[in-house]
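Every read-out reported here was derived from the displayed coordinates using simple, explicitly stated rules and does not represent laboratory data. None of the values given here were measured: they were computed from a predicted structure. Cβ atoms are built from the backbone, for glycine too; each structure is taken alone.
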Structure I
Amino acid sequence: MRYKASDTNATNAEIKPHFNVVNGSDASVSLSELTIRYYYTLEPNGSQSEVFHCDYAFVGCGKVSGAFMTTSGANADHYLQVSFSGADVLAPGQQSGEIQARYNKSDYASYDETNDYSFDPTKTSFTEWDRVTLYHNGTLVWGVEP
């Protein structure tokens, strides 16, 4: 699992994590069996309703969706879960290609990412980052949950 911070400004109205799933196993895996979780804190200011956007995905934005879930842990009370549809399969060693995710509160109130578990503004190119987790059929296969 690789991550980069597309927007390194920690206090604005949008969070822009980008992802690239790498199949490090010795078996092919259907992309639709995988989910990504990006952990953050949802500040109490403004709307608590959020909107997911896929700005670009190599596999096609029509096959990428996002949902917002609550959690608990160090520097995380929510996570964005990115999931996939379609018949795309990642062979061993193959990558999904870039997935440009973005989300905001419905009223564009600001976030403060300085205390977010998954945010790292030093990661401006794709890097393995274990604070973004990857699941195969609901089982953690990469990363460390908060």
Structure II
Amino acid sequence: MITKYEWSALILRVVLGVTFFVHGLAKFQGGIENTVGWFGSIGLPGFLAYGVALLEAAGGIALVVGFGTRIVSALFALLMIGAILKVKLAAGFLGNGQVAGYELDLAFLAMALSIAITGSKLYALDQMIFKGQEHNSKSA
């Protein structure tokens, strides 16, 4: 029987995955060099832009299909902590008129932490791939 908890975790997983995928895709479509330059302008090494964009795009897809859900969510949580501390915190919760605040980043952080802690098994590729292994490890 599928519980309400499993449905809510699925909703969080898919919405977070789609959102991060779109953000990562936008970084590549908008010219990753622009993001590299922006990273440099805020004191971060430019090459990190490639890693962030790749994590957002590939990790977003992984969350949607439910592959590596807890690990990807934990990485997204770290990414949101970095974004809040390095970029958004100075602008405040709602922003300062020039830079958006950290309210949305905080919501994404909470979603990612929730999934990292509890997982999301409903319609997850992990469940199909590792189902037999999980059963065997519990009986051992």
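Supply the structure label, taken from I, II, corresponding to Rg and Dmax of the Cα atoms in Å with the calculated value 14.5, 46.
I
For which of the structures I, II does the calculation of helix-only ellipticity at 222 nm (-39500 (n - 2.57) for each DSSP H run of 4 or more, over all residues; to 500) return 0?
I
Quick check: 28 is what I get for relative contact order in percent (Cα under 8 Å, 6 or more apart), calculated from one of I, II. Which structure matches?
The read-out was computed on structure II.
Comparing distance in nm of label points 7 Å out along Cα→Cβ at positions 28 and 60 across structures I, II, which is largest?
Largest one: structure I.
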